[in-house]
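Alright, structures below, take your time with them.
Readers should treat all values here as calculations from the given coordinates under stated rules, not as data from a laboratory. It should be emphasised that the depicted structure is a prediction, and the values quoted were computed from it without experimental measurement. Cβ atoms are built from the backbone, for glycine too; each structure is taken alone.
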Structure P
Amino acid sequence: MNSAQKDRLAALATEQRNPRSKEIDHYSTLDILKLINNEDKLVAFAVERELGYIAEAVELIVHAFKNGGRLVYVGAGTSGRLGILDAAECPPTFGTDPKMVVGLMAGGEPAVFRSQEGAEDNEAQALRDIENLNINKKDVVCGIAASRRTPYVVAAIERARERGAMTIYITTNPRREFDLQVDVAICPEVGAEVIMGSTRMKSGTAQKLVLNMLTTTAMIKMGKVYENMMVDLQLTNEKLTERAKRIIMIATGIEYRVAESLLNAASGHVKTAIVMAKTGLSADEAEVRLREANGFVRPAISS
């Protein structure tokens, strides 16, 4: 890193000292916790100021999903792990194919569990990772980097754009300092961290909030939610099977054993069971209704 790069890094908002926490090293345990909590309260307001941009990003993602594309997160360190976490939660929560939302991490799988020194600077690896995924114009690639400058993430985003993908970038540094070419930049300004430069804290929390919004809202727009219940969940364990039965009971007002019977008749598909209960249709007929309604439960019932 040359002197100019060092100066730019030092000037980042996320690298500044927080004047409110300068004396934290001699606070009581409770006072430390109060200070952290007070700083965390600022994060939701920072995200709120970016809702318009987050909405734009969601529309890009929904368009990609409807046209057979993917959402690909790219990050390093905490940012990369948050992307991988969000991607990993989509299949069990929304019944999606694991290839629909994907996380790329500087340093690969080992870096998820242990920091890999120098991985975030490996631009060549970023290019290989984008190529190996065969990123194309159907996809949306979302860079996540608190500092904005992470070489692995920047290189991946630039290569994704060259291959025709739409691009999103999430950073917790000010929008006025954002200078990358992307389709949507999301810049919740959380200010200096309680511990200088520890972007796993407020920055990480802001990134997690944004990622939750992106995939949850996109999945709602894809028909994965009925009322406020996840109706495309995968029944991969006993807890989720019981949750599915409860969802059917709440959505339709039927008793446990009836919900269990309908779920079995629907081959474990919650949406189908709900349509069956609401309309009196067979499983095959309910499936047809759902296909005609593009997977949305409300129109499948009302039609």
Structure Q
Amino acid sequence: MSKKSKKKASLKLWIEGARLRTLPLAIAPVAIGAGVAGELQMFSLPLSLLALAVALFLQIGVNFANDYSDGIRGTDAQRVGPLRLTGSKSVRPAAVKYAAFAFFGLAAISGFAIVLITSHWWFLAVGALAIFAAWFYTGGKNPYGYAGLGELAVFIFFGPVAVYGTAFIQIGRYSDFAMLGGVAAGLFAAAVLMVNNIRDLELDKRVGKRTLAVKIGPRWSKALYFAMLWVPFAILAPLPMVFPATFFTWLALFFVIPATLIVATAKKPKELILALKLTSLAALTYALFLGWGLATVVFVLGS
């Protein structure tokens, strides 16, 4: 194989290891937070882009961190789904760990830029906590992802923290819409992790990874997944009466309905890979249209 071909193959490995298909979960809360700022006519493109950079770098960082930590523990040896760099021995474990730290560093730099612009210095603590949570999800001696707390952490950081944070750096105050949107985004993010853990349930049980799905079993895991997937639409239901453009958020059902049917009827782990992708696309569709709908300020009531 030529040098050029080797470099190309290596780059392809790293791109696959970054799990770009998970990035909609990073984009979604920023889109909603930016929409909340737009609704109040306080939208800032530079701040929104910096918030997006923080979210994307953290997501890629946590993907590499999980790859490294799960790989050295041996829990990825028989994983169903996308390639794992460490578990497949395609890349040296140390290189994967350094990649995780590099992206955490980029997230920290982007976050520090936000703090310098807004003077919200307490965001440094939030950023540090987010990086800490990203690493210790599967890293360290007692990873909380192995204790059934993964969905809760994902809900918090990819939901209220990310949405409220994106909105707050622009509007500088509390917003009900930011919190409601944060809950919706967090539920979708937790649903993605839940369906992933349902897929890996038997393997995780064998290797001692006590995810929430392992703890409560497939039946209750599926029930919880369905709740995570559908509650955001209960949150959405009254919004079109005030913000008509948010009606288009219902288009996310085109992904939610088939995802629900797949998880309800799947017999083999591989069948859930499509449901995982559909859930991620549903999260992004919901967030983009909700953010856009909020920013399109047309008040029907009182007009």
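Name the one structure among P, Q that Cα extents along the principal axes in Å of 71, 51, 35 was derived from. Label of the originating structure: P. For structures P, Q, calculate mean count of other Cβ atoms within 10 Å over residues 107-114 and state which one comes out highest. Biggest value here belongs to Q. A value of 19 for relative contact order in percent (Cα under 8 Å, 6 or more apart), calculated from one of P, Q, originates in structure P.
A value of 5, 19, 24, 18, 16, 11, 6, 1 was computed for P(r) over Cα pairs in 5 Å bins from 0, in percent, for residues 155-202 alone; which of P, Q is the source structure? Checking each candidate, the match is P. For the read-out helix-only ellipticity at 222 nm (-39500 (n - 2.57) for each DSSP H run of 4 or more, over all residues; to 500), a value of -16500 was computed from one structure; give its label from P, Q. This figure was derived from P. Looking at distance in nm of label points 7 Å out along Cα→Cβ at positions 211 and 259 for structures P, Q, the greatest value goes to P.
Have a look at P, Q and say which one yields 1.3 for distance in nm of label points 7 Å out along Cα→Cβ at positions 91 and 219, as calculated. The read-out comes from structure P.
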